[in-house]
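All of the numbers you see were taken from the coordinates with simple rules; none came from a lab. Quick caveat, the model's predicted, so the values are computed rather than measured. Cβ atoms are built from the backbone, for glycine too; each structure is taken alone.
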Structure 1
Amino acid sequence: MGICEGQVIIVTGAGRGLGRAHAIELARQGARVIVNDLGVARDGSTASEGPAQNVVDEIIASGGEAVANNADVADWNQAAAMVRQAIDTWGNLDALVCNAGFLRDRMLASMSEEEWDTVVRVHLKGHFVTARHAITHWRNRVKQGEEVTARVINTSSGAGLMGSIGQGNYAAAKAAIAQLTIQQASEWERYGVLVNAIAPDARTRMTEGIFYSSDDVTEGQFDSKSPENVSPLVAWLASRECDVSGRTFEVTGGQLNVCDGWQHGPVQTVGKRPMRAEEVGLLVHASINAAPVPEKVYGAE
């Protein structure tokens, strides 16, 4: 028996890359999986039902249980119907893995309003909307006197934690998702819901050509950037064995680490009197000098 035996789990953006790897691993661990994917290209264009159904066929061929869903995760009504599909199909929902997204990369000084809006919509709003409908289901069950054990796994990014040159829209959305995770964890613990996030480092169609190339892989050697290396963490976070909440984990081949968010830095004070503008600079630099050095933005000189 796998660690997710009998659970019903939705995975968004599961037609390719990381989402596909998550869906297959969760099914291998005994979960029944809603495989959601709008089937769009890397930039969000040209929707297709094929990718989601292909993953479903693969899971079923391996003896697992899965059904396809082609909802736009940032559409309120479609996301609600996706949650309802899980409940109608298998009678419950135990976990939600939010993974769907695409890129419209450009330097901020040249980025269009549409490029900003579409990326923030699919990543940030897509995380909120799907989880909003899931928590409604879980909260209603609690109000009816049931004991709920549920999980949400969000997908942030190294770009969201550290920044990434030429990906300002994506980085901003992923940073917001890391904070959304903390907010959800704090508000939803009372309903039996644990919420965590991952910041995966893997070679997918979203990262290939930007950070990684398929030419980097040597046949027969361990592929540390394979998406399959990330999915065991997702399976554990989705399982009833998970006992942490409100944390974000960087994960890549064979390793993981927890990441801390904003912390209160060293305080510099002028005592019990108003601060004067001419002394602010000294206080700012004293606090900075006593604080840890920030991580470098990806792609910065």
Structure 2
Amino acid sequence: MITRDAGRFLALARACAPDFGPATARAAFLVSPEGFARAEESALDNRYMAAADCYRCDGALEEHRALQRALAADLPVFAFPGDPATPDAVFPNNVFAIARPDARAFPQAMPRLVVGRMRHAVRQAEAVRADIRGFFRDLLGTSEVDLSQQPHACELTGSLVIDRARGLGYCGLSERCDEAGARLMHEAFGLRATLLFDLAAGEYHANVVMAVLAGRALLLSPSGFAVPDLAHAVAGLYAPHAVLLDPVQQAAFAANAIALSPGRVWMSEVAAASLRPAQVRALAAAGFELGQVSLGAIEAGGGSLRCCVAEVF
């Protein structure tokens, strides 16, 4: 099912057992911020990007190395080199993602590499990287679903937040993903159900306004939804482990977080500092300790920790 009807989606979602597949990744990969700079084309629809003179490439590289070291406490993390010709390629999760078919329905199915279609030409160049495609195809033996050449924007796990345990998708529509692109992603990931919703004006990606954590908890900013009541309805699906964020916390990238193991959620230091004690306690009640990494230089690029991480399932 792929639908805008929240009632239909939630009725199906409530019946979905957490048996679609692993709730967290088995590895992750990053792309280093070589030549990290403001891409003016990307800035056309990303209000979070800083002015050009705020970018510090050396600082971003140092933060990125520290990020890889930190995340490696939870799972294997490897990095591909960046390219100064693609100055904001530090966010690979928009371009590459791994899909695993429903484990119950297809227990022997192999994972697939999904290659997304970016809206802007400066980021479309990332999708043609032979080294990343070859790593998954030739070394890991994954098949490939290439969406990069069709006309509909579908910026993968930037636009589509996935509950991997239940096989549920939450797709925020904007210039970065239209309904046709959402349908292509729903099919590529083989999801049981995907809810389509409009992001609030000025928002570009769903993963800036919500995060599903290991299939059992939720970070969510209602102000990031065009219809905030819809956000509250989705939060009910994860109660009592839904943590609602205010606009200031959203702007600090508190929703741009990820759980790479069952017991820890990672976000930037700025995001973590924005949380109130009650929210930290709510995450602890859901079984998560808080991991944080300094990403001030990288966040100038309009994304944060979750955007830097491409998961391998």
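Numbers below:
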| quantity | calculated |
| --- | --- |
| Structure with the greatest value (metric mean count of other Cβ atoms within 10 Å over residues 135-142, set 1, 2) | 1 |
| Mean count of other Cβ atoms within 10 Å over residues 127-134 derived as 14.2 - corresponding label from 1, 2 | 2 |
| Winner on distance in nm of label points 7 Å out along Cα→Cβ at positions 23 and 39 once structures 1, 2 are ranked, highest first | 2 |
| Winner on relative contact order in percent (Cα under 8 Å, 6 or more apart) once structures 1, 2 are ranked, highest first | 2 |
| Computed 3.7 for distance in nm of label points 7 Å out along Cα→Cβ at positions 87 and 103 - originating structure among 1, 2 | 1 |
| Structure from which 30, 30, 21 was derived, Cα extents along the principal axes in Å, for residues 191-286 alone, options 1, 2 | 2 |
| Computed -12000 for helix-only ellipticity at 222 nm (-39500 (n - 2.57) for each DSSP H run of 4 or more, over all residues; to 500) - originating structure among 1, 2 | 1 |
| Among 1, 2, structure where FRET efficiency 1/(1 + (r/R0)^6) of positions 63 and 119 (r between Cβ atoms, R0 = 30 Å, to 0.05) as derived comes to 0.70 | 2 |
| Entry that produces 32, 53, 13, 1 once P(r) over Cα pairs in 20 Å bins from 0, in percent is calculated, selected from 1, 2 | 1 |
| For -0.52, -0.82, -1.47 (log10 I(q)/I(0) by the Debye sum over Cα atoms at q = 0.12, 0.15, 0.22 Å⁻¹, for residues 55-174 alone, calculated) the corresponding structure among 1, 2 | 2 |
